[in-house]
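Listed after this line are the structures, all set down as structure tokens.
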Structure 1
């Protein structure tokens, strides 16, 4: 059945495969099938040029497709790695984005632990013992807790 479809479509079978892979990428995004789909379309272009040549057998086409799929996937990974740089690198790192901010203690720091309110959140803080109402500056974020120092 597949052989019949490939025979009837000729070089366009690679285009169909490429478009199916690109459509699958749209339905299941993961930025991986797009590169394999591009490889299939390139093989389709080469098939339009070489379809009647004796060296362009199905084995050659599969080999070229495999090499191009690996090559485009590696190239795509490099392209996507470059585009991951953000103009707001602390967007989803809330604790780290608070470093340098000042706040007033809501609960005293005793035995190295207290609480401050920044914006709409109460944060557990570590630092030197200080009374309620003291101004502190956030110097480090350690996940859920902030390290502070007196201002």
Structure 2
């Protein structure tokens, strides 16, 4: 099972990538994020604890993150929380009117038994993950486009 969230942002891809890759700034620019803390690293993979809200419901997870500025990709592997085992890729690509951002979530490797069931994957993906990802993209678009308009 997988989901894809997509948005177009009226800005150049490098600006979008730099903003998206600055995980520690997310709580400042994304109102639904409670915190993002860098808690360590393993080579190219860095560990972040991330916490957000889904319609007021607090959610929290631990992620390995890997950044590829040349391809403008950000890779996440959830290693803690109810979404443990989920793989996420941010794909940031130029398009005719700016930048297209796609967030791909892969749920096949979920490790929490109740969540990894078919109904658990459906609830996790449709009710929580897609909503938080849509909010993230919408607020990031707003932040970036407002900054571009002020320049």
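Key figures for this structure:
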| quantity | calculated |
| --- | --- |
| Given 17.5 for mean count of other Cβ atoms within 10 Å over residues 58-65, calculated: source structure among 1, 2 | 2 |
| Distance in nm of label points 7 Å out along Cα→Cβ at positions 34 and 98 - structure with the largest value, from 1, 2 | 1 |
| Winner on relative contact order in percent (Cα under 8 Å, 6 or more apart) once structures 1, 2 are ranked, highest first | 2 |
| helix-only ellipticity at 222 nm (-39500 (n - 2.57) for each DSSP H run of 4 or more, over all residues; to 500) from the coordinates reads -15500; which among 1, 2 | 1 |
| Answer label among 1, 2 for the case where log10 I(q)/I(0) by the Debye sum over Cα atoms at q = 0.08, 0.14, 0.20 Å⁻¹, calculated from the coordinates, equals -0.50, -0.73, -1.09 | 1 |
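Taken together, the values in this text are just the output of simple stated rules run on the coordinates, not laboratory data. None of these values were measured; they are calculated from a predicted model. Cβ atoms are built from the backbone, for glycine too; each structure is taken alone.
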